[in-house]
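Below, each structure is written out as structure tokens.
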Structure 1
Amino acid sequence: MGKAAQYPSQQFHYIQNRIQMLEQVVSSMDAHNVDLDDFNRVLEMIEQLQLKMNRFKKDWERES
């Protein structure tokens, strides 16, 4: 997604964009045809988002 987000507002914008991308991926899937690979792809996206959010949280705690 480009350069690293350094400021809380940039980090939050990054998270918003990632959530929108996740929503688009999930919305594009047909619930009747979803398979284990699709499930794992969504799970990986969620795990990556969680890792990023935890890193940003630590950044915010250091700044407080």
Structure 2
Amino acid sequence: MSLSMQKMWISIIGMILLALAMFVIYVSRYKLENKILKVLTSIIAWIMMITGGIIVMLIVLTGPTN
């Protein structure tokens, strides 16, 4: 697999993590009643958001490939 294809798949994983984080935050804020579950899902969402943001940032900053 070429470097360009690897970067594409890694960036898609980053975008999926960001989208999942949005969904988990929505569920945490509006659908859950249990405080422990709210905190747990919020922490998981923040971890996914930070990880996805770092992945996308690194892919963008490394620039184009040949």
Structure 3
Amino acid sequence: MEIEFLGKDPGSNMNGCPSLFRTDQGTYLVQGWVVDDPDTLIRMGIPAGETVVEIPARMMSLFQGRD
């Protein structure tokens, strides 16, 4: 899989999180904060083998204009 760095949260510290990447497979990779609150994961219905990451709303502009 080839990945292209699209940007990181301008409000983040130097660890690079959260960040957004685009792949050559028509998908995106999001580096964010792990959501591990059991109640939240149950309400979302997250199955085994999947996970959820959280990113700030200010990063949504990184998705705009990207196909």
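In terms of distance in nm of label points 7 Å out along Cα→Cβ at positions 16 and 48, the structure with the greatest value among 1, 2, 3 is 3.
Highest-scoring entry among 1, 2, 3, by Cα Rg over 2.2 N^0.38 Å, is 2. If helix-only ellipticity at 222 nm (-39500 (n - 2.57) for each DSSP H run of 4 or more, over all residues; to 500) comes out at -30000 when worked out from the coordinates, which of 1, 2, 3 was used? Matching structure: 2.
Every number in this text was worked out from the coordinates using simple rules, so none of it is lab data. Just so it is clear, the model here is predicted, and its values are computed rather than measured. Cβ atoms are built from the backbone, for glycine too; each structure is taken alone.
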